[in-house]
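Engineer: Below you'll find a set of structures to go through.
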Structure I
Amino acid sequence: MPTQIKITKRAIDSIKCDGTDRFHWDRDLPGFGVRVRATGRKFFVAQFRAGGRVRRMTLGPVTAMTPDIARTRAMALLAEAKAGGDPAMQRDADRRAATVRLLGQRFLEEYVPDHCKESTAREYRRSVELFIDPRIGGRKVTEIQRKDIAELHHAMRKTPYQANRTLGVLSKMFNMAEVWGLRPDGSNPCLHVKRFKEEKRERFLSAEEFRRLGAVLDEILTDGSETRSAVVAIRLLMLTGCRLSEIQKLQWAHVDLDAGELNLPDTKTGGRAVPLAPSAVRLLESLPRDDDNPWVIAGRKAGGHLTDLQHPWRRIRERAKLPDVRIHDLRHSFASRALALGEGLPMIGKLLGHTQVQTTARYAHLARDTVKASAARIGDSIDDDLDTSRAPAPAG
């Protein structure tokens, strides 16, 4: 049976539990009360009518707030309900709201498989599981604000590249949260969070370094310290300028040795044809083919391709005394050699499979160096002719 009392701390302390669930309502503020559960625990509550029915909200345990604070909160809720709102409906919506962890799972399961390459999908999953979930995974999607994203991004400032990639994944996740109706349109909290400056790392092999690496690869084929597949993969990367995934997952069905090209159906920028140098054709012709394995770079498992080239590469580069050279630098070195031989940026972009001029433009400074070297050779040649001190004496 509900009772009416003047809700004060003393009155609350005097309420005895009789083993049943009871309500004690305030005499001065209708709808504000204390609920005493059968266990003896006491809670402040607010009760109001909304949408044609009685709604009740728990404000919190009496041990967590004073009666005055609870009364103030109850007054706000009762006023909202009197104005036609339903505070309990918003509470229920918040309870149902997805956490960032659930959003990440849905993003990885529903969005990523249809819109991302396998390598991109791996990076997205890595960002979600290692950097996003541990920091804000338990938070509600609806409560994340720009300051939360900025704090997460700042906390990763010692690894600026990973911080920026994680920010990009978060932005895509919250875009999808809007599409899925989990957040209002235009509320992406990643907006205006400034990315860290990234230093684009460029490393190109010199002619001497190419020779050193080639010698080590020859030695490895002789001593068998690495698999033949690893050696072939690295040579193809050097000779074609292809991306690692394009060589690692190259299938014999995509190799046309008569035409001297690779017909790659699905690269980072779509399908493309890769012209092969005669040396690359000879290398591919020398490889054994297994009718039960469609992959050019065969793996240890029957019917599979080589899945890990990073570990063999680290051992190979150490042996060649090239500890700072990444696999992707072989692609940069291909472009660098093309520029040194006089190829223009448009042609290099075509050879590398770039779809945007800006991507190839990163090599522009190398093109300028090549032009400067040519100008120096030409100028020196003309200067030699102009230098009368070195000119032969006239006849007669």
Structure II
Amino acid sequence: MLINNYFPPEIGAASHLYFYLAEEFVKRGHRVTVLTGIPRYNVEFSVYKSYLKGKKAYVESIADNFTVIRVKLPYVDRKQIIRRGIEHFEIAYKLFHWGKSFLKDIDISLVYSPPLTLFWTAEKVRKMTGAPYILNVQDLFPQAAIDLGIMKNKIVISFFKYLEKKAYKSADLIMVHSENNKKIVDEITKDTSKTIVVENWVDDKAILPGDKKNEFSQRYNLTNKFVVSFAGTLGFSQDVEVIIKAAQILRNIEEIVFVIVGDGTRKMEAEQLVKKYDLKNVLLLPPVPKEEYPSVLHSSSISLATLTEDVKTPVVPSKILSIMSAGIPVIATMNLDGDAPRLIEKAKCGFVLPAGDYKGLAEKIMELYKNPEICDKMGKNGRRYIEEHLSVRKTAERLEKIFNTLVRSKSRRVKR
């Protein structure tokens, strides 16, 4: 069972990661159940309403051996920070209490964090079914929120640090996506054997290199442009200013167009900056469905991953893997001591610059604009690296072994 607050048609890294994994496990002959809510994030309210069935929970069959349990959850404005904090506990409670009647024959659970509170859901499922669970820690919470200045109250911080320790102690295994994340978790758990590193994955068959001339590029007249894209959530962690300022420097080069596709708390900031600088070379577009996302990348000459300097935790944005899988170069601006810069450098698939370095970003964009052969080589390097190391098939194969070992171990303990 996959437990996740996000799942398609919601748009974003969390939903896509688990969708790819669910599909791959089904292909490998496993029965997959996804426990999630009705779509609320990065979707129109009309989509949310269409999933309201007048029930607290219901089952949605996707394909043979692939079932999604949808639980009714509130539609919360992402700018309402306090309400979203409360929502995390609401989600954990409702997913279990309203979804438990549909749970049966679960061997193991893989639960996505954040929200960290979902460890409680998996814990309750374990108590009910005997299924061990792995806590898949994607963002180090509450540290990430503290670094971003979202969480300041000392009492609140102490509470969530206590909850973090409780979650790590509760989990049968903890899974992180990079070595530096493991070091941080190990410091908290004081148990180096409990945390495993499984790098994030992408479905390299769903996101392939493609033709620049496609429906998306034609719709926005991008076919003959050098497109610098940013596609994804515009949240607190993402730096939109660095993109807009780089666009301002390059505003007089007509062939270069910046395309920002997404929504989130920083969308308004992007709109205001574009208006402030009176930029005609920046196109702000709404989020696209998962099926259309590859077309955005195919339309791009370069794609960006930009994090603010406040992001101190060693996160590896999943959009980097998608960019690599599409066979185009990535330029990242972020703190340089994390794991994402090492990945880009190891794969030789782009450039990494310090967080906020808009001048350097403009320079690197120009370098690739003037040197299409370098652009092409970096794109191919990224694609090759994904195929060899980070495809969902390779991840599923590794997770199978981890799951089997954990289930057998749990079974032996129960028999004793």
Structure III
Amino acid sequence: MQIFANTNYDFLGKKVPFIAFSLLLVAAGMISLAVKGGPKYGIDFKGGTLMYVKFANPPHEDEIRKALGQQIKGEITVQRIVGSNEVMIGTEIAGEQQLEAERKAVRDTLAAKFGGASEKPDFHAVGRDGLTEALRAPMQNAGQNLSTEQLLDIATKMLAFRDTPPQSGLISSFDQLKNAEGVPAQAVEAVKSTFALSPFVIRSAEMVGPKIGAELRQQAIMATLFALGGMLIYIALRFEWIYGFAAVVAVFHDVIVTVGLFSLFDKEISLTVVAALLTLVGYSMNDTIVIFDRVRENVKTMRRESLTDIINLSVNQTLSRTVMASGLTFMTVLALWLFGGQVLNGFAFALVMGILVGTYSSVFIASPIVIYWHDRMSARHQAAAAATVASRGTAETREKQPERKEKTKTARK
């Protein structure tokens, strides 16, 4: 399927406005980064706490985010784990000493919003020793005078049932404990009278320190640089080295512009954004390779044409493919950006901006670099050839001068 057939647009004739536009974007992004002291990193990079919370019913990320945002200061991220009723909640804290306080704040906020606030202790949060002591008096009242070892065994079996799949730390009814092997009915009734069940449980809470964030930043930068280096080697081997250099410059331009736009729009850079940038690197490079591959084919059959005309023709020949591929991808990521929610917002924004910039950079950034280099090399070759011809002419003139002198002497005689 071809949308554009037999087009003859002078793309490279419009390169100056696009280059100026790119320089403006890069300058604006760099200035914004300098004023703000660098990119705005998310919790993944600058440190904080990550809590994994499981709900009895499907959670609503927006409601959780809104409720926590009203009670907890700083950045808050809420991301649902696909295929489960579990969410990952990230908050900012200054040190590990605040971890337990932050965990309590999250639990109290969720309890106030989704239920679970009770005078009785939460069965989901009790440990083995606490459950053992809680069972002692109710079991004695029920006529079961059990030893500490027996109570400890019952408590261990209850908690093992609670914490193993499919419960995975959360039960919806105390009657489910009747299915636990070796747990008497009196123990289940004792638990009913002593504990309450909240509709959620904080399965784990862990600290992501600044050191880990710095390591993640370094790894993200190295991953991007290695990707660019590998592509440079690939294109240099497949084409001329200048094609690889131009393609890497264009992709590097795309990444710089996208990161600059994140700073201008005050958006955070997280691990998902890094994944989007790496996706953008491969996508933009692929688009550039398609054009350069057509240029290589046309150079073989159009030796008398200028490189500018050959690249213009190549871009026109691949225009339909570019519009189809980039257009469909752009529509997809645009839908993710508009309707994907806050979790996917950064990822989708990076791809939306990156596809727009990456599509034109293959033509208006990479191609002019190749043309400039070839024109410069051609000028050098022509200058060298002219110098060679001139030196040969001077040498021949010097060789003929003695012959002219001899002929002059003979004529005088």
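No value in this document is a laboratory result; all are computed from the given coordinates. Just so it is clear, the structure is predicted and the values come from calculations on it, not from any experiment.
Engineer: Quick check: 23 is what I get for relative contact order in percent (Cα under 8 Å, 6 or more apart), calculated from one of I, II, III. Which structure matches?
Structural biologist: The read-out was computed on structure III.
Engineer: On to the next question. For which of the structures I, II, III does the calculation of Rg and Dmax of the Cα atoms in Å, for residues 9-72 alone return 12.3, 36?
Structural biologist: II
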